[in-house]
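Trainee: Given below, in the form of structure tokens, are the structures.
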Structure 1
């Protein structure tokens with residue numbers, strides 16, 4: 001047997017491995033260098049190692065692949081296999097993706113944790129029904145309304161030019177219930193729109209305001225949690241189902257572990273960012289008790305509207321109500 005004959009099976013084996021290797025391309029508007037991107041890259045490295053190169057994750061941060069609608073189009077033609085979105089952005093894929101975005105719904109981080117333990121698995125099922133695999137959900141923290149001018153009352157808010165994520169039905173209904181006509185835009189357009197004056201107000205976490213450089217434009221923050229922000233990574237279910245069963249488990253496990261680490265980082269970063277924003281001269285305006293009750297009433301109105309308009313599935317709204325009641329040890333909304 002000559003050397004070529006001996007090497008032929010090895011070469012064929014390597015060719016077969018190369019042919020079966022899968023590259024999953026995921027795009028996001030999250031800037032490179034953020035904790036979000038660092039943890040996703042860490043998960044990607046672990047996946048490549050543990051699958052012995054059969055699965056490779058390739059990331060496109062900073063909006064280089066376009067906004068969420070553009071990413072979705074590229075997923076449909078196979079140019080991308082997935083995306084990392086906020087709940088509002090992901091609602092273009094599955095409307096229940098924005099279940100945690102309900103305004104003034106949650107009272108504490110502890111309450112969020114208890115509710116998510118019940119709802120995250122249901123959310124994964126809803127994505128699967130719509131043809132997507134939810135690899136993970138990462139809590140980003142509470143969002144606050146930020147503005148270039150003081151918003152100390154409902155009348156101030158009505159006069160504001162408020163941004164909502166494009167396609168985020170929940171946020172749109174929330175502001176309309178408060179008498180505001182919001183301006184829908186992709187997340188990637190917010191900084192420029194604050195700069196040009198197209199909008200003067202937008203909601204984000206404190207760490208998000210720093211990551212996207214909004215802190216260089218805003219001057220005031222309403223010191224009342226508006227909604228809870230989550231990041232959701234999804235890939236086309238056909239691409240996920242094409243992976244070996246064991247490789248699927250590795251992908252899910254590594255993203256799950258990464259997001260657990262990311263949540264801890266986010267909580268710490270939000271606390272630090274709050275102090276950093278104060279040092280930048282940004283004012284945190286605490287609402288009066290009367291205004292707080294007004295915002296809570298807005299939340300109640302939005303929940304009722306969503307129940308009637310089908311912006312979220314009845315099953316998910318029912319599950320949310322039950323989970324909140326259990327978390328609070330009594331009746332929820």
Structure 2
């Protein structure tokens with residue numbers, strides 16, 4: 001039975017390598033054709049360039065994405081609600097490729113298969129009791145399947161935190177640009193250029209906003225897309241205020257200044273809340289790590305002296 005399982009695993013691995021080789025050959029041929037066409041266009045305008053080959057790492061990443069996308073296309077759920085929720089989470093995390101959803105589900109299914117393989121190998125070693133074999137395999141499969149979702153949620157929270165951290169600075173710069181006489185679209189482009197090196201998350205979102213405006217979308221639609229991409233309540237409130245100011249003709253500079261002041265107050269309150277939680281968080285390290293060390297350092301020499309004294313008296 002064990003030999004049959006090993007032979008089956010070897011066959012699966014060989015099949016994966018053959019499939020990868022076919023994909024690599026097709027991808028290489030497609031890239032070569034695209035590069036030849038690009039070189040022909042560049043040569044027609046009289047610009048010389050060197051023929052560069054894609055690196056091995058880039059090719060491996062592209063191959064892995066292609067395999068995961070094709071695998072995810074077959075295993076992704078059919079419910080529209082689940083797909084919409086997952087697609088929104090991927091957009092909030094910054095993964096906006098056309099095949100991001102399929103790649104994500106391919107990674108989840110691949111993680112489950114890897115967990116099954118690891119659990120099977122652990123069971124085949126014979127070190128686990130028989131009654132725990134099925135439980136160990138189920139745990140490995142569950143870890144492999146749910147780990148990408150956990151990592152995705154962490155990525156979403158990290159990106160939203162970065163956007164929330166840089167939003168007050170972006171609003172201050174936007175207020176300065178608008179009050180200096182620039183239009184809202186030009187001011188957003190200026191803010192994204194100035195803020196991108198220090199706050200890449202906010203700068204990237206504003207850059208996408210300016211690109212949508214240049215592509216011909218209305219300001220209202222582009223702002224709604226910005227709120228949907230970020231997924232923050234604060235960004236949604238800002239977008240609603242800007243849309244209302246645009247619809248009713250009120251002062252955008254005054255609207256931005258009021259909201260920027262509110263964001264500054266909220267940011268200061270959040271810092272105060274974190275500072276108030278600090279003594280409680282320091283209690284356990286103090287009790288379990290710092291206080292015992294201090295007691296050892298202070299009372300240790302006295303304890304050694306007392307022990308030596310009693311030892312001399314016993315003699």
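We did not get these values from a lab; they are worked out from the coordinates using the rules stated. All figures in this text were calculated on a predicted structure; none of them were measured in a lab. Cβ atoms are built from the backbone, for glycine too; each structure is taken alone.
Trainee: If FRET efficiency 1/(1 + (r/R0)^6) of positions 33 and 249 (r between Cβ atoms, R0 = 41 Å, to 0.05) computes to 0.85, which of 1, 2 did it come from?
Mentor: Values: 1: 0.85; 2: 0.15.
That value comes from structure 1.
Trainee: Quick check on the output: -29500 is helix-only ellipticity at 222 nm (-39500 (n - 2.57) for each DSSP H run of 4 or more, over all residues; to 500), derived from one of 1, 2. Which one produced it? Kindly include the intermediate steps, with their values, before the conclusion.
Mentor: On the way: 1: -16500; 2: -29500.
Answer by label: 2.
Trainee: Ok, one more. Assuming 24 is relative contact order in percent (Cα under 8 Å, 6 or more apart) as calculated from a single structure, say which of 1, 2 it is. Display every interim value, and only then the final one.
Mentor: Numbers: 1: 24; 2: 12.
Considering all the candidates, the number was obtained from 1.
Trainee: Give the label, chosen from 1, 2, of the structure having the highest value of mean count of other Cβ atoms within 10 Å over residues 233-240.
Mentor: 1
Trainee: Let me ask something additional. So mean projected area of the Cα convex hull in nm², computed for just one structure, reads 32.4; which one of 1, 2 is that?
Mentor: On the way: 1: 18.7; 2: 32.4.
Attributed to the structure labelled 2.
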